[in-house]
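Okay, got some structures for you below.
No value in this document is a laboratory result; all are computed from the given coordinates. No experiment lies behind these values; they were computed from the predicted model shown. Cβ atoms are built from the backbone, for glycine too; each structure is taken alone.
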Structure 1
Amino acid sequence: MRSDNITGISPQILEAIIAENEGETTAYGGDDVTKRSEERLREVFENRELDAFNILTGTAANSLIISTLSPTFGAVFCHRNSHINGDECGAVEFQSGGAKLIPLEGKNGKITPDTLEVSLETFIIGEPHHSQPSVISIANTTEAGTVYTPEEIFALSNIAKKYKLKFHMDGARFANALVKTGCSPAELTWKVGVDALSFGTTKNGALGAEAAVFFNGCEDGSFAYRRMRSGHLASKMRFISTQIIAYLEDDLWLKNATHANAMAEKLYQGVKDSGALKFSFPVQSNVMFTEMNVGLKDALEGAGFKFYTSPAEEGVSGRLVTAFNTDKALIEDFIKVVNDYK
């Protein structure tokens with residue numbers, strides 16, 4: 001339960017990779033498979049005008065998208081605990097040539113319009129001593145495992161429009177947010193003002209495949225060069241592209257995310273009244289944060305459960321993550337250990 005990165009690959013995606021492993025085709029994304037994956041994304045997002053660029057990692061997608069949307073002197077507003085701020089080793093600053101991240105506080109891992117506007121008002125537009133506001137970046141699902149609703153996203157996009165900012169969404173766990181809200185992909189992105197999406201598949205059953213998706217004509221023609229120059233244009237692109245096609249085929253991505261979310265909900269319902277665990281944030285996806293004493297942590301680890309921990313006021317904070325293939329019996333065993341703990 002350490003992460004949804006530690007598990008395997010959806011059989012359907014693995015089969016698609018194997019099936020593609022025959023013959024020869026054009027390298028570096030000039031193949032028909034990549035063209036089909038881009039077309040499939042246009043269909044899924046109900047947007048014939050979107051631009052899509054397949055890529056291998058989420059960090060590359062985030063940093064290269066933001067570097068496309070922001071000038072080198074730009075200010076990028078994000079949550080303090082966001083992945084781009086805390087877990088990507090300065091990738092945004094590096095790829096953008098110096099854009100500055102502006103971390104904001106926010107309950108349950110979310111930025112609010114009020115907090116964002118207060119921060120924006122501290123900048124002097126047109127003053128060369130100040131970085132110039134350029135991009136808002138949120139993650140859906142957030143690093144706290146919570147989910148932005150379309151209404152919350154739309155409220156932030158209104159602030160973006162007011163200050164003429166671009167709006168980026170880190171969608172490493174986009175499918176988990178989608179099934180939680182019950183929205184269509186379009187309703188959770190461009191229809192509520194999102195300009196660009198890091199479309200993640202790796203955490204939800206793929207081997208390694210992401211897509212940088214641009215809406216509203218906001219890709220300025222530079223992304224292809226940024227991707228190449230940064231070393232993220234895969235020569236055998238068809239093997240990334242075929243994963244995206246298989247991921248979307250027959251709604252596999254939604255089925256996988258539905259299962260992962262359901263296993264998290266099952267765990268939550270099974271232990272929430274035990275008194276042994278305290279949940280730090282609302283459980284809305286496949287990522288949960290809990291506080292527990294050291295004795296319970298040791299009991300869970302002794303039973304074979306592995307999860308990330310960090311110090312907390314009373315004991316430790318543990319991050320628990322379910323995946324597309326988490327076994328129901330595993331969750332039941334976890335619940336039993338917690339409820340039997342004295």
Structure 2
Amino acid sequence: MIFKKKYIGLLIIPQIIFIHYISKYPDIIEKYYSLGIYQFSSKIFRFISSIFPFSIGDILYTLILIYFSKLLIKKISTNNFNWQKIIKSIFFYASIFHFLFYFLWGLNYHRTPLKEKLIIDSTYTVKDLKEISKQLIIKSNKLHRQISPDDSSKTEIPYNIAKINEMASNGYNNLSLIKQYYPEINLNNLIVKKSLMSLPLTYLGFSGYINPFTNESQINSLIPKNSVPHTASHEIAHQLGFSQELECNFIAFVNLTNNEDLYFKYNGYTFALKQCLNELYKYDKPSYNSLLRLLNTGILKDFKNNSDFWKKYSNPIESITKSGYDKFLKLNNINEGIKSYNHSVSLIINYLNNKQS
């Protein structure tokens with residue numbers, strides 16, 4: 001067994017070399033992996049996970065954590081530290097984890113960027129940003145008045161989380177953006193599940209995540225319900241094979257704004273508006289303040305409600321975790337790291353401009 005561990009562990013080296021090499025050929029990854037191998041494997045895993053109403057991935061992570069914790073406690077209590085064996089074990093498990101991660105989902109980090117597939121420009125001017133922000137304010141205010149008793153009221157989405165997840169999934173079945181540009185993508189069993197680890201996720205600062213080993217979309221069930229439509233749509237985009245956070249934010253925006261439900265439309269447009277206003281604040285604070293005054297008070301209350309929720313759970317561990325995730329993203333072809341979440345603005349602006357032209 002030690003012999004096998006040694007050589008399986010050493011396989012991580014050629015794996016890393018292969019990933020580095022193949023990442024230089026995104027078109028090959030797009031054709032043969034993202035729209036080929038991955039579509040086949042994800043179809044199988046999604047079918048299996050759809051049988052169970054609970055998160056298989058969360059249970060798997062819990063069992064792995066318990067196993068390694070017991071192993072560590074045993075080593076400490078018996079003072080049985082054979083460093084050579086421990087290093088071999090680390091390489092052994094790292095090699096298996098690395099292979100499964102990239103084979104089952106991770107290679108999507110190196111696929112052809114969405115902007116190239118959709119032929120969408122990734123640049124914009126401050127003038128573009130201001131103009132789209134104005135349009136989003138008009139649209140958001142109008143939708144807010146349709147779903148709220150008055151301009152100063154917070155919105156209350158009338159569906160439970162299970163219904164929201166179902167509606168988000170169904171939206172993808174009618175999404176022309178996917179059908180037109182990615183006809184190879186399999187849309188069966190797009191199920192979003194409540195994470196069994198919602199409280200830890202909250203303290204770590206995450207609204208949801210994709211489990212790369214079981215292909216399950218997970219949502220933090222503690223987040224404000226008005227945040228659920230976008231989070232569910234975002235995680236489904238990951239499930240379909242889109243790894244870039246900015247791309248998933250953009251796809252979620254398109255999914256929500258093309259939904260017939262007014263609450264979903266409102267969620268999509270206000271998400272885009274908040275992203276645009278955050279960017280405008282960096283470049284033109286007077287315009288930001290001026291546009292903010294045009295917003296219905298109720299929308300500002302919705303923004304504050306979401307912000308207050310995360311402030312309530314703010315803690316030092318969150319910043320450490322996000323710093324680690326930032327480095328992980330940068331290692332996987334996302335140069336902006338965790339900041340890339342906000343870069344969906346460029347896609348949103350140019351997508352809306354293209355629709356108008």
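Tell me which structure, out of 1, 2, gives -11500 once helix-only ellipticity at 222 nm (-39500 (n - 2.57) for each DSSP H run of 4 or more, over all residues; to 500) is calculated.
1
On mean count of other Cβ atoms within 10 Å over residues 132-139, which of the structures labelled 1, 2 is highest?
Working: 1: 24.8; 2: 19.8.
Sorting by mean count of other Cβ atoms within 10 Å over residues 132-139 in descending order puts 1 first.
From 1, 2, which structure was Rg and Dmax of the Cα atoms in Å = 20.5, 62 calculated on?
Of the structures listed, the value fits 1.
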